[in-house]
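Just so it is clear, none of the values below were taken in a lab; they were calculated from the coordinates. Quick caveat: nothing in here was measured; it's all calculated off a predicted structure. Cβ atoms are built from the backbone, for glycine too; each structure is taken alone.
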Structure 1
Amino acid sequence: MSEKTGFTTMAGAASEGEVPEIGVGMLGYAFMGKAHSNAFKKIPYMMYPPPAIPALAAISGRNEAAVAEAAKRFGYAKYYTDWREMIEDPAVQLLDNGGPNNLHAAPSILAAELGKHILCEKPLARTAEEAKIMWDAVELAGVKHMVAFNYRFVPAVRLIRNLIDEGRLGRIYHFRAIYLQEWIMPHYGTPMIWRLDKDVAGSGALGDLGAHIIDLAHYLVGGLKSVSGLTTTFIKERDKAEGGTGVVDVDDAFAAVMEFENGAIGTLETSRFAAGRKNANNFEINGELGSIRFNLERMNELEVFWVGEEPQSTQGWHQVLVTEGYHPWWENWWPHGHIIGWEHTFVHEVTHLLDAIVNDKPVGPHGATFEDGYRCNVVMDAIVESSTSGRRVDINY
């Protein structure tokens, strides 16, 4: 163990000859478990020299056969069917919480109480009240905490944030964002799954997709002052895999109009019933000095417009390929024009957290802390309240 960091060190990875090794405990082994595990394995040789080496200490899940197979597939040293036992394992120093939304609070709070750092999938919690309890717990424990809003770690999105911080857009007037998918439309035959159950998920498209664009609104433009929202459920009953039917009590889609604290206005829309849309996370920002638009399905590109650009005869929107060596994170990847993909956002995200842990750096403002996760939950709750009451709701963080 290193006396300076308290972590095991490995030779040969950093210029000074050693980097810490941080034991990771993964809760969950499905979609996000795969994405995060892939990132952990890439970091040591692609984000070189890494701030730390992620050691895949343990993975947990309820189905023993499935979690044992996941441990073998991804290379975790051991597996557990009880997440409490995994978190209590001394080899685990970082909890990666990729469980269903109803398993975000209790495991994260236990990890904080035991002095373990935490990466938790979004949305942070099912409600703002639950998120506040989680935020209080990590602050009291003094551990590093981050919500997995991975789209903050798309190079093009970070470039947009940098341009905003430099004042290149001037005063921001508008933020409009959509996040559209189609995977629970009738032609897919999606059964009653946990994402359609409010007790487990907390919300539907609002938390699954809307949380991402709410966080991007916070990250790129700032805090919200008020919101007017409408939610709807198109299919209210679905077949259960084990037989019978279940009631869908979460939203399939929502739309909202919002007012920012800085005077900008915005719109948000998400749906899991948008035929032909696979993973369409698009946003546009209009400012005093220019506009920027982004499409996640073309994540290595940006479109920009600059007011007053000369010559006027060629003024218009420009497509920018964000793959130059001076663009965010690109020094770690390939020559310009050789694009990266969705999975690389997690490599950047986890590296950022490891750097914060090892070098005692703040997770924010570029990483989303549990405070950011809480603020997102506040807005989500306000959208539901507005839809229920039919009135605009003031945001009180």
Structure 2
Amino acid sequence: MYFRVLTNESLCRKCNFCKTVNRCVNSRCVGCLSCYFACPYEAKNIVKDEGKQLVKITVDGAEYNVPENITVKEALRLIGYEVGIYPNEGRIQAPCGLGGCWACMVIADGEPIRSCITGVESGMVIETDVGSAPPLRIIHGPEPHAVGGKATPWTEGKGRRYIEAAIWTAGCNLRCRSCQNYSVTYDNSSEPLTPKEAARILTYYRRLYGVNGLAISGGEPTLNRRWLIEYFAELRRLNPDKKVRLHLDSNGTLLTPSYIDDLVEAGANNIGVEPKGIRLETFMNISGIVDKAIAERYLRTSWEAVKYLADNYKDKVYIGVGIPYNSAFMGLDELFEIGEKIASIDPSIQVCVLDYFPTFRRREIRRPDYKEMLKVKDILNGVGLKCVIVQTVIGHIGP
């Protein structure tokens, strides 16, 4: 069964998000669903797309007949290519399906394209081996950070205006209805950069702002493994001094042990992980992942990443753990469980609690007030965590 997306005009607010940020690259809908997930007002409907004709394409030198008006990713899957989510699982890795991360890049008619959002065309010639082509990624920033992310040491830069320069990556494997950075996450229209280009730009801004922290967040930075490893390696080459902090903030869902090993070897020495809860139902509620098996694996991988970092890299990497909090999706009892789990791994790990507020599609939630966040801090300190930072309406409250 195939699908296409139509706009529900009664819900459309004419915000032009689908014309300026998350733009369709095809003349006809191919059912990639990128715009469906990206619409801030949920004004997109999925309908059946039937009666397709066949078109001929060539993939890695062999000819195939595939249905028209489907994505290149779907065509590859139909002809037998395994499409994976995790790095190194599948001939094609397509973790986000939004077009921002470029992890699913193939060469079509001599040009790099994103197989997840680009439709097949009759006569298209596709090559899946992209090893000789530089990896690409849509990037926002750089911008200076006055506070920093989950793995920015709390004691860093006291009395200084800026402590980090940061970039943000487009694309995410989650569908959080309270996404705090959705204009970046769902951007598939900006020009992508190579790892070297991004590293050079961020290095320039390090000099400009006089900071030692160089951060990458998102979206989800880990989706395109080849890009991220090359980025950190180039960043380390350009910044060989011991003061530099090469900082990754991630949801942790793809951070397998081998991936962490490669990141540390490439130069990452600050890594923050933000598991979206500890109970599966909470994770699914926050993340918008409806496939239970995938949600279970994502949640398990994120917590295993925290433990693996603490067990193997505490002497090399400054580790931070983020907790998204709002009473609309997490009770204080679950917060207590999360605190106990982190304390059982390492009570000295820096923990940063983010007070999630109404953005994107979850505009009905109320931002936690100052007193509520202080109560959150007391609970986490009460289970033995020694370094708890809470984000509040009046700023960050430290240990």
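In this comparison of 1, 2, the computed figure 1.8 for distance in nm of label points 7 Å out along Cα→Cβ at positions 97 and 129 is attributed to 1.
Once relative contact order in percent (Cα under 8 Å, 6 or more apart) is calculated for every structure in 1, 2, which label goes with the largest value?
1
Highest-scoring entry among 1, 2, by distance in nm of label points 7 Å out along Cα→Cβ at positions 121 and 153, is 2.
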